[in-house]
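I've put the structures underneath this note.
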Structure 1
Amino acid sequence: MPPFKVDPRRRLLVRHRQNPILTAHDWPYFVNTVFNPGAVRLPSGETLLLCRVEDCSGQSHLSAARSADGVTGWQIDPLPTLAPKPEDHPEEIWGIEDPRVVWVAELDAYAVTYTAWSQEGPGVALALTRDFRAFERHGMVMHPEDKDAALLPRRIGGRWALIHRPAPPHAPANIYMSFSPDLKHWGDRTVILQARRGGWWDANKIGLSTPLIETAQGWLMMYHGVRTTAAGCLYRIGLALFDLEDPTRCLRRGTKWIMGPELDYERTGDVGDVVFPCGYTRGDDEDTLKVYYGAADTAIGLASGSIREMLDWLEHNSADADFGTG
């Protein structure tokens, strides 16, 4: 058979015609906005989105929405699913945000990483759950200022691996990986993807989007790049590929973004010009992705794509991992 090659005119992520699929008007209690959901496909076949919900205090909590087809008929928890608990976890005093959800077979649980807003700033917190009803909080595992984190679903070289994005003041924001023997003590922090410099779409500030996608060719990463313009910031999505056994080693990095804010619900909202995926589900064919994203920090959109097409695109539109960082 001839080698597979994606049509260069085809979009790698195609928006669902019913977008936005969830807004604040769908919520059973009064809220300001809903966005940036983690996503999993449950054993029942249902899709569960763990959504960031901002109330009218300006602070956020997490709320679960379930759907048989991942598009319509959402059943939303009548009360917050995971709310800040500052009396026991002071790191959550100003809310919790932007979850990423990964099934970890060794733990027989879902690992939820999220941003906890403490008085010192945003840090990475971890919780485990089996049913999205009860949560075992592990507290803050990466201290401020840090966010955009997801656990890898299996150990690497006998250790757990966490992708995260520290943001030191007055310095570029790069993507890192840290390791732990026990999910409590973390070290060996390593930069795995640097923000480019200059006029690139991903110059100066990048961060993880969805959890990594395991493929035969490597760990496929969707990441966001932030370009600062005279009119404000643009949040767009790009791709990179990392070695399966050494995920600190970048194999390919796309030179172009694959999705950016275009439609009204992505351009206009509480924070305009933002597309921000935090979760995906994988189809029975192991190739089809449903990618769930926050739109303008106001609503939730859905875009579909093919892993095979993304890998092919990277093969023909990639550069060295450090290209453009000088």
Structure 2
Amino acid sequence: MNKILVTGSAGHLGEALMRTLRADGQEVIGTDIVPSLFTDMVGSISDRAHVHRCMAAVDAVLHTATLHKPHVATHSRQAFVDTNITGTLNLLEEATTAGVRAFVFTSTTSTFGDALTPATGEPAAWITEEVVPIPKNIYGVTKVAAENLCELFHRNQQLPCLILRTARFFPEPDDSRATRDTYHDANVKANEYLYRRVDLADVVSAHRCAVARAATIGFGRYVISATTPFTPADLAELHRDAPSVVHRLFPTYAELYAEQGWRMLPTIDRVYVNAQARRELDWRPQVDFAHILTLLANGQSDLRSSLARAVGIKGYHGQHFADGLYPVAQGAASPRQ
């Protein structure tokens, strides 16, 4: 690819992509509504004229710009539609007109919504690309709609589009107050590498693999998460007694956790599976739970990759609230919804 457009270039993933592509000597242009060292063109993707200007001579699009789950409490539903749906439509229209050869859309495992939660007594959910999303908020609804627009443009305009449903990679504290009050932040994230987290550097490598493979594949959806050590045979016990499963697979984990004063989750209700992404995209994620244990064994307390450390914590609103970075407790209703 000759020239790559990165949307959301001031965000976590956008900045990480810009840093990496620039370091590799790639011609890349970043756009965001927020000025930054990695934003070349300031403007909104909901502005079709701005998108048209950004798309000049572009060969590939990495579309990371979005309103996120934490914005549900502070932004209207219409704002989510404007950014996540209309903005994506503008990019797809202009990419088609420009003859772009690869369009990679950053989606989220949040699209699965209520499909992630098994009923009482049921095994943990095994989350692959075959699971049908059941969005539970406007964020999930608009991301699914944007995914469907990508599929439509591939089918009708032959635009190569790949969708990456990324697991958690944000460095901020958990958005659940109960979780923050119960576990050390690094403990939370270490646990999540078993089933629902991915390092920022691995997300970047997945996007680069997707750009390289888009023209060959044409269209596809992929779960982008750390490689889980679990199998379907573990699911029933995971939902009853997760520590027993983890101890069977990683006999040294309990001692390493004890040295940190950490605890394993009592139960795990879902497992994200990245097998299809590794197989079809030739993606090789580097960070998993075994890697985290190796870091702990070597006395390292910062579990992030060097790229994740360089990007750092950004937050979502540019301000603090009574509950820290988040304006309301997880699951609380917003008066603007």
Structure 3
Amino acid sequence: MRITGLLVIGLGCVFLLTLIAIVVGSTPLGISKVVEVMLSGSNESPVSRIVLDLRLPRALLATIIGAGLGMVGCVLQTLTRNDLADPFLFGLSSGAAAGAVIVITVTGNILGFWTLPAAAFIGGLVSSVIVLGLFGKLAKQSPSQMVLAGLAVSFLFLSLTYFLIFAGDQRAAHSVLFWTLGGLGLANWKVLPIALMGLISIFAFAITTHRSLDALLAGDETAVTLGVNVKLYRQVAFLICAFATASFVALSGVIGFVGLMVPHLARGLVGPLHGGLLITSAVIGAVLLLLSDIAARTLMAPQELPMGALTTSIGAIFVLYLVRRTA
């Protein structure tokens, strides 16, 4: 009953923040006008185009990516039994960033609009395959070893990214910097299915196997006695997380610490069992990213702040809080 009440409140916050995200911006709009445009569905006037073609898909993309990153962080923290695990720890975001930087500094948009998302998506998947390959070669395949393999791949792709920025066209440095810090500038109706595909994949997998995640909380040996093929499950779960993260980062760039913070906030509300934890993480992630997007567009308006700079600042404070609480 408590979880249901929290979800109702959370979904109400998502709806309210979506409305606010559409109203605020360099051209402020009245709520009544926004509601009128959304009910009519017409995009013939300039205001209608701002609402339907720019701000609504952007708000929806923030909701989808926030929910997805929250769930990915929740799954990764359980898989590795590491409270600081998130997509960045395993090189997933670093690989996607490297793919995008190759496009910006070297190849250019050879495939048109889809070049950047496709390169980032492929980069994220390549990094995940390398992590799993390294992990599979280790004699002791423990969660801590997976973290070490992920860190190694993360630093590898970060160094590649820095080299490309230094060696590439310096006029593209601003675009590279903004993309690697994250933002929703690519948001439009054409790209929403990509993000939705990532959210559906992690949601379907995590919800249908949430009892296996619960079993992993007790340790690998206990999970085996409960019928979980731990090695296979960890590999499949990691690949699903990689696929979802690549889908998100390909559209938003690197938005840090969402996957780290959200599961901790959700556990404080509903406890460690994944039946309610995953849904709660999705809702909190959506709320967090909507708030971050609103702040990014309004704090220095008309200039837009990189969203990743905001979430990283909040995440740094949050990690300090975790360290102090566990000290």
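As an exercise: distance in nm of label points 7 Å out along Cα→Cβ at positions 33 and 209, calculated from one structure in 1, 2, 3, equals 3.3. Which structure is it?
Computed on structure 2.
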Computing helix-only ellipticity at 222 nm (-39500 (n - 2.57) for each DSSP H run of 4 or more, over all residues; to 500) for each of 1, 2, 3, the value -11500 comes from structure 2
Kindly point out which one of 1, 2, 3 the value 0.93 was derived from, the read-out being Rg/Rh (Cα atoms, Kirkwood Rh). 1
Calculated from one of 1, 2, 3, log10 I(q)/I(0) by the Debye sum over Cα atoms at q = 0.11, 0.22 Å⁻¹, for residues 17-160 alone reads -0.40, -1.44, and the structure in question is 1
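Just so you know, all these numbers are worked out from the coordinates, no wet-lab data involved. These figures come from a predicted structure and were not determined experimentally. Cβ atoms are built from the backbone, for glycine too; each structure is taken alone.
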